[in-house]
Structure I
Amino acid sequence: MNADLILLRFGELSLKGRNRYKFEQAMLDHIQSLLAPHPRAEIRRTSGRVLIELNGEPYEEVKEKLGRVFGLSSFSPVMRARLDLDSIRQTALEAVRAMDPPPRTFKVQVRRPNKSFPYDSPRLNHLVASYILPRCPELRVDVHNPDAVLQVEVRDEEAYVFSQVVRGLGGFPLGTSGKAMLMLSGGIDSPVAGWMAMRRGVLLEAVHFHSFPYTSERAKQKVIDLCGKLAEYAGEIRLHLVHFTDIQTRLRQEANENLLITLMRRAMMRITERLAHRHRALGIVTGENLGQVASQTLPSLHAIGSVTTLPIIRPLITMDKEEIIRVAEQIETYEISILPYEDCCTLFVPKHPSTNPNMQVILQLEERMSWLEDYLKEAVEKTETMIITSSPETNRTSSADPMEELL
């Protein structure tokens, strides 16, 4: 179809009542930023609809951008017609002839918000279909189960003709649910958890723990590449790289082996919480999945999560691994996640980690670690921060102090 407009639909946003305009505007601002490479494309509101006027910009390229917008339920490439019967019928015929693959059956479905138009919807259904049929003899009408539905909307200024409905990502516009910190490892799960949180409107900053020289630069680059995939949906993502070697080494020396993972994760959670407060985030997102590994039993999740007062968002908590992998493949993080470069969480896994850690023992161990608080503070202060975009050449370092960037 030679579309000159794209009609946008908002799905769940219709439930937002008085706040709907705020949510719509957040999504439209996001679309506007993604359309920066297409300066002639223009977003406009008209008669209860939101449209993108292409003005010669290529539909397929704009379509690809819209496929990465959270909050967008669906969209349709649209042909416009003047508010007269001949123009509507001729445009409808062009739309049918442009369908690929060509349908064998169709029906016309008219909406007429413009009640001053001289033909009502049932009459216009008939007038459009009866114009198309003799000019497309291979077609027949099937009102119950057609191959294609040709939709006509008669609005106040013009009429829109379309047949294709492209599914969007749905959810809520990015940032409308606040900001959270994503604990991002190099595995399959955490990037998927981050994407699912973004789909519910959460703006993310990522936190990654690395233990040089035990973990390589390639493991660090793997995480940067994963952030780059998430940035395709967010524009850019701030990545905080935490040096975890000293804490991890000291814990390995002093902790009971079966509690090492629990104590490591508690330290990571404490650092992430402090970074969250520093960067005005209100939650922590993790890729934890119930029962998948020893640190993800309910007792372990309780022991690890009890160190923070921030809400912990676990989008994957009840998903099967196959479901998680399907999403990872969809968002193109899977092939990066399975690269054989280990992060610090996989290097020091004990042979028999506790699945039911004793909280009293954990608290007693941590109480004897007089060094822990200083190490946590140092890890936060030495955190490196990068701004990751979907184009590696535009990645850049950033101040670790958010107040500096505001000055």
Structure II
Amino acid sequence: MRFATVFAILSITVISPAMSANWIATPAVSIEESWDSNIFSTSDNTTSDFITRAVPSLALSLETLKTTVVLDGSLAYEHYSSHSELNGRRSTSAGLSTGKPLQFSPRLSLQPTVRFVESLDSFRRNPLLANPVPGLPPSEVIVTVPTKTRDFSGSLLLTYLLTPNVDLGLGAGGTKRTFLDNDAGTIDSNTVTGNASISYRFTPRFSSGIAVNTSYNKFENDTHSNSYGAGITVRYILSEHYTFDAGAGIDYLRESTSAGKSTTTSPAGQVSLTYDWKDFQAVLLGSYGLTGGGSFGVTTHRGNAQLTLTYQFAQGWWWDLGGSYQINRSLDSPRTEDIITWGGNAGVRYKAADWASFRLAGNIVQQRAQNSIEGSDLDRSSVVLGLELKKDYKLF
């Protein structure tokens, strides 16, 4: 019932009389057989099992305003060979997204995102959540105790062309995380963010500007923080195949806890390098700064790095390769969170028909707590063989 309610609410947000034609419905089902080395995400005494997973889903899409609006929802059911107590629905997700911003006029565009995820496993929850920073991996430490979470997130980005060479950007967003069976010392959190930017195109290939942002973070352990950031942005199209984006600045934080109030500053920035040529794409991403809304009730210094490679090497065949690295370090002393997480994945996909595709993939994650902080070390790997069946149906 909760899933149906959320899906209906999201539908209302995008359906209007002007957008009531050319709807495409895409029902799909994914069937997977996998092996998981650590099904309980524990630090020691790990337990492995074979899992059969069925993921029915439905997507409604509409091509409008020079983009495609997609409303999607899915349920994941799992059957464990040796641990039947885990059988049943393991996650629910629904969301609204657009491939490119909605182009209301040659000058004005708008890009909304909405996401709801309810999951019994933070290892599988993270990939389902959209990151408020476009292109970066989900930023979250894996909780090493099975715990049920409910996440809401949303953002809205407006871009306006002030002059042929000047772009103005305004954005807002928010996240809410609730732990439904709080047995891991985790803390509910709410985050509200806002940002603004202005950029000038000096040449068709080079543009630069300034950006500011703010974030209000509220934790259920009576910790609150406000962060403010400012920096310089740069975009340079190195060639028709290479694009470079970067931003650098400083973050300022005011935090209030039961022990008192404190302030701190931190360098902040993000960078991306994209290579796109024929059937091959490589993307290198990185970021560093202050982040609120984590699972343990503290604001952290958070750094991300990610590399993804995708190549279509034959008709209907693709391989994917990726790696990521993340640090989370709290500001308190002694630190209550000081964790490093890294992982890698590799896979092969084959599209046998317009309605059927196969996937073979492997994934590994390692997480280590620094400075003798206990309870967050993790080793987990999995291998998945899956079949996806889906078909498009024109509704109007």
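A value of -1500 for helix-only ellipticity at 222 nm (-39500 (n - 2.57) for each DSSP H run of 4 or more, over all residues; to 500), calculated from one of I, II, originates in structure II.
Of the structures labelled I, II, which one yields -0.34, -1.05, -1.16 when log10 I(q)/I(0) by the Debye sum over Cα atoms at q = 0.06, 0.13, 0.14 Å⁻¹ is computed from its coordinates? For log10 I(q)/I(0) by the Debye sum over Cα atoms at q = 0.06, 0.13, 0.14 Å⁻¹, the value -0.34, -1.05, -1.16 is produced by structure I.
Which structure, out of I, II, was distance in nm of label points 7 Å out along Cα→Cβ at positions 142 and 334 calculated from, if the result is 2.5? The read-out comes from structure II. Looking across I, II, the calculation of relative contact order in percent (Cα under 8 Å, 6 or more apart) that yields 13 traces back to II. Looking at FRET efficiency 1/(1 + (r/R0)^6) of positions 126 and 318 (r between Cβ atoms, R0 = 30 Å, to 0.05) for structures I, II, the greatest value goes to II.
No value in this document is a laboratory result; all are computed from the given coordinates. Computed from a predicted structure; not experimentally measured. Cβ atoms are built from the backbone, for glycine too; each structure is taken alone.
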